[in-house]
Structure P
């Protein structure tokens, strides 16, 4: 089944609605040029389908397109970035952390 990720900029989240359930990746913009992924959630019935990974790829593509550096307060996003070296260039530099 194709996955459609919707960006709700006003709510600062990316979502997937599927089979009556949902998945979300929430973010904040704590400083100029910084996108902090704060929370990932997938309804239990939808887990194991790669939806969190799809949200992660979409969120990181958004950060790249917008020229933003990424902070990963969310443990899932931290692990995702740690295991996907193609996204390392987006990571917030330690000197950027306040």
Structure Q
């Protein structure tokens, strides 16, 4: 999923369904030791996996919490970019949703 052949503006893929959320959650729990897991999830959530926006916070936090070494490691610039992009989108959508609910 983190390979460069996806179009930059692709936000969905017919093969990814809501039922796949469990798979990504399990992978976050099993592959948390690898920095590439954080990168791949962040890239997925800002691209073709944007349908998982609400689930993504849990996946990313699981990887970060379970791998305390991440705070001592240099993360790739792209990882930081995708994390920032995802969090901006998530926070924006949540603030709009909160506003509409109130």
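Rule-based calculations on the coordinates, nothing more; no lab input. These numbers come from a predicted model, not from an experiment. Cβ atoms are built from the backbone, for glycine too; each structure is taken alone.
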Task: Value 22, calculated as relative contact order in percent (Cα under 8 Å, 6 or more apart), assigned to which of P, Q - done: P
TODO: Given a value of 43, 29, 20 for Cα extents along the principal axes in Å, point me to the structure among P, Q it was derived from.
DONE: P
Open item on the list: Given a value of -7500 for helix-only ellipticity at 222 nm (-39500 (n - 2.57) for each DSSP H run of 4 or more, over all residues; to 500), calculated from one of P, Q, which structure does it belong to?
Closed with: P
- [ ] Supply the structure label, taken from P, Q, corresponding to mean count of other Cβ atoms within 10 Å over residues 21-28 with the calculated value 19.9.
- [x] P
